[in-house]
Every structure is written in structure tokens, then in C-alpha cells.
Structure I
């Protein structure tokens, strides 16, 4: 007969030995300033030219710690949410179960899909497994801020660090992207994985039909302040992507121009504005891009892109607080998840944030600055 106390002591000792090798990482969310949907559009139609977007990492994100488990838990994937304690667990060698969990969608689908990609890239994981705890650091979900991509990249990064693979950031992005796009119902494009670059880093990304992605860091010529507001509405990104993809593949001329040549024009204008540190010109570019997108896409997915909460928020600020902003637009795939305002200055951003706080809305400020910090959370 085995003494239960001895078993508990052995399990505690196994955990202590494993936690000696714990690794930690942080991945922020990602705000797309301009260019949403141009990544998948560029891969579908070479005649329309390359896609382009400007993205910036948020300071809000997901923090994780992980280690290769020992003892009875060796050879298993165990991922725990620090917020509510809910845990996902599977045998690391059971690829069929991982695939099923990913394809079914739901809370753990992104984790399952990414772990499936990780175990194929790191065969040793089948025997070793991975134990991780994920902690949200203020990043809202289903708000167009790439919370799912952040989770995918974080899992890939934790696997990379735990098994000392030496992957580049781009390799982590690719594993995270495949984990989401190949296995889950979500078919987001490649720009979401720009969250891997870190907080408040502005990046110009381009995409082509050969699935080539370029990423160039953009330095702002001066401080530009963007307020992102959580509208607390609902949005169905999968529905938006499905409806727009269907129209795009059917040859919708206005949509293809909006995501192609017109988008590149707006992104070029915004890029020059950021490089000059010109918030006014950036606000104008954002407003113009929003009008172009809505004119081409709203009727293709009215249930999501009519977005009454987002449009009401923009109209209300333009009418009652025009002295605080230079322009506004939707976030991510668009819809009632969140909205972004290019503010006239730091004080104006804080005042607008206070205004939304009185309405019970959470928000945060992203600052593009010449000395943009690359906050690394070890």
C-alpha cells in the first residue's frame, strides 16, 4: 500500500524541480490603425496588388509562465487561466484530440491549435509536454485587438523558451498563425500576429499573393495619441470574414478596390503622417479609410458592420467634443467591439478617456512617439 502523504510529497517535489526551469513571457494585443482585411485579400488576388497595414502593439496583453512538467504530469499539455482557474488538459501525443478541440472552436481552441503546431515543430514535446498559466493584463477579448492571436503567439513563445529552440519572432508568429488559421474556425489574416513585436511598436506590414510578409518598423516624428474605447458591444469576426471573403472571391469591384489600391493610398497617407508626427493628418487618413471601407463593405455584412454602437460613439464625439479629436475609425475587422480616436494631444486624450469613463466605458491610450519604448515583460 502506498502512503498518500508520500505520493503528495513526491508530486510536490516533481513540481518544484520543474518550476526551477520556469520561463515567462508577455505578448500584447495589436491595434490595426489602418489596413484591416488587406492581408487575406492580398493572398487571394495578385491582380489587386499587395496588401498593407499599419499596426501598433498595445500595453495591455497576456502574460504567461510555463515549464516542462515532471512526474505524473510529464507528457501532458496543461494550460490554466489565472483569472478563473479553468484548465485545459490533453495528452501531448494525442494530435487527434488537439485537432478536435481546435476545430470545435470555443475558449481553448486557439491554445489547442497552437499546441498542435508546436508539437509538430518540436517532437520532444510529445514526451515532455508543457504546463502553463496564462494571465490577462487588461486585454479585452472580441474587441478587434487580436486577443486570440496574442494567446497563440504566447503559447508558441512559451514552447520555444521551454524547449530552448531559439526561434525568431517571425517563427513564433508563423506557428501562432498556423495554430489559429489552419485548425480553428477563425480565418484571420497574418497581420494579427504583429502583436509578437511588443508594446507600442508601430509596424508597416505588407502582404502579397505568394504569402510573403514584410514588416518594417515605423518611427513617429512626434507624439501621437490614440484612444481605444471598449464599446462593450458584440461582434462576430468569423461572420464578417466569411461574408467579405465570399463577396471578394465573387469579384465585388468596390470591395476589392477598398482592400487593394484605395487601402494602399490611405496607408501611405497615414505612414507619412506618423513619420511627421502629424496627428491631424493621421486623423484625416483614418476618417477617410473608415468611409472607404464602410461604403464598400457595410451592405455585405449588415448584421455586423451596421455597428450602431460604434457609429453612435463616433458621431457623438464629433458633435459634442470635436475639439478633442482629429478623426476616428473602427477597430480590427470592424463592428461594435471597439473604436479608436486620434486625439489632438495628450491632454485631449485624457479628457476623452475621462468622458468615456463617465459613460462606464473602459479605454486606454496608445502613444506613438519618437522614442517608443519596447517594454519587454520577462
Structure II
């Protein structure tokens, strides 16, 4: 077994796909697969594997293909996942995950002096020590998650696999490497989905198959009959305008122009929000679009029922838009201040990605992309 300072390097990715590999939505239908360094390990036929990826919403979704990769290699694998408590139900949509272990560091920090907090932390520690894992994959790349990985009980010689380097624009703490047994280096510009999968490939010894898989079948009908969505129009476009980063937003006047063009097609613009400031922004957009509706507040899980019935989902770089792309719904992802290559949906012709870091897409670009992903003739 390698010591905690050892690193393995993935083979650099293949060249970008040719134009022939780009679908109607203007995105590559598959991502070239690099074969990473395979660890010299022999796991049982039914290995117990722990995944540590706690947040955020989009990152948790983009970690899901790793589960399918592990099950493809070991169909009987028993996979557990440590995740922030707010995403537990999301991970449970994967039937391949046996046990989801809630992690609540955000809440614990605010109540660190309360006895109940220490009891909860002790319960997580006990859960991590309940099994003897044959491998641990920590794909967050932070010291806090590396500590979680290290606390887990492991079989003799079982690896803790983590990132050996930062990728461009992603959070990473080099000290985390000290707690891994095997640090895998990946290309600096590596898509969020592919980054996790390369860590898994170091364990399986198999290059990730394309396209990636995300949710289980239950996600397709989740909250479809929720009373919250009983009064939805027959045809609508969900427009996720809100995001935590101000630079990632698309201008209100752009949403007005887009909404009017969608309305001319008979599509009602539906506007979600998550806090009071976002609700006010939704009201401002709705005021400039005929028949537009500001939705009631809903949970991430209820969002599945909304997304699955939408004719199209259009939104900025945020978690619920990445869920729509993972469901392969007709989706337009708008990028204005983040690198598109990091999180764009590349696995389906029903997904279009417009704009880029510092390149704000026009209303025409977004509208035409929304037509393409729906299969509407030019």
C-alpha cells in the first residue's frame, strides 16, 4: 500500500471531439475517456465502498455517475455515501446506494456548544465505523471531508482515494492529501462529472463509459402528482433565474425579451425562487412577460415534479438546472461568469450550453437553443 503522500497521475485527456461528434444542441455527445493509473489492488467480489461527497447540490448530482461506474465493475458492491443532510433524499434516488450517512457540518458549526450537536457528530462517527470498508473515495478535495474519510473503518490495506491536485476554479485544500493513501492527479481542466469518475477509475481500472448515468427510474415520476403542481399550465418553460453569485445572473431585460418570445409560442414562463430577494427578482421578471407566473416556494425534491413536466428548462449555472440536465430534459444552461467546460451537460442532444466565463449569451442565442433542444424546426 502506498503511503499518505503518494500520488498517481491520470493520463491526460484525449483531444477534443471532432465537429462530427457534436449533436444538434451544439455540445459533444460524449467526453473522451482517459485511462487513469489503476491502483494495484484486488477487491472482493462484493466490496464495501464508501463515497464522501457532501455538497453542493450540483456537485452531488455530478458525483452520481461514480456510483454506476463502481456497480458496473462490481455488480454486488455495497456502496455507502456521506452527504450533507439536505441532500440525503437526493442520494436515495440511487437504488445502488445502500446507506446514506447524513453530514451536517454547516448546522453543527452554528451549535457547536450544544450537547445535541456532539451527540450527532458521535452518531456519524459510529456510522462510519460500523462497516469495514474495502475502499473509500473522497471526491470533495477538502480537509473536512478527508477527515471524514479517514475516520471510517477500513479493511487491512484498503485505500483512501482522493484528488492529488486542484482543478481550475474548484475548491481544493492540498492538506487533504496527507489523509489519503492514494492521491490521483487529474488534468487541471476536468469536468466536474469526469473528475469524480477518474477517481473511481483508479480503483476499477476501467476507463469511464460514456454517456454518464445519474438518477434511478424513480426520479422520472418523483412528485409528479404533488398538489403544489396541480394548477400548472399545459405548456410551460421553467426559468431558473436565481443564483448565489451576482455575476452568474442573466439580466432582467433579457428574461423579459425571452419570456415574450416564449409566450408568443404559447409557453408560460414559470419563475422559481429560494429566498425573499429572489422572489422579488422573480416578480420583476414576471411583470414584463404576459401570463408569467411566480411559483410558490418548493423543495429540491418537489422540483423534480416541476422539471419533468416542463417543455423546456432554461437557467443559469445552478443546481436545479444541473438536475434538469441530468434528467436529460430539454435544457438550456446559461453561462455568464463561470467556465462552461466545468459543469456543462455534454451527454445528450437535449441539452444546450450557451455563453461562457465573461461571454454573456444574447436573447437570440438562448431562444434558438431552447427551440433546438425541443426539436422545433428553425
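Only the coordinates and a few stated rules stand behind these numbers; no lab work does. This is a predicted model, so every value here is computed, not measured.
helix-only ellipticity at 222 nm (-39500 (n - 2.57) for each DSSP H run of 4 or more, over all residues; to 500) was computed and gave -9500; which structure, I, II, did it come from?
Structure of origin is II.
So volume of the Cα convex hull per residue in Å³, for residues 183-302 alone, computed for just one structure, reads 141; which one of I, II is that?
Matching structure: I.
Among I, II, considering only relative contact order in percent (Cα under 8 Å, 6 or more apart), which has the greatest calculated value?
Top value of relative contact order in percent (Cα under 8 Å, 6 or more apart) goes to structure I.
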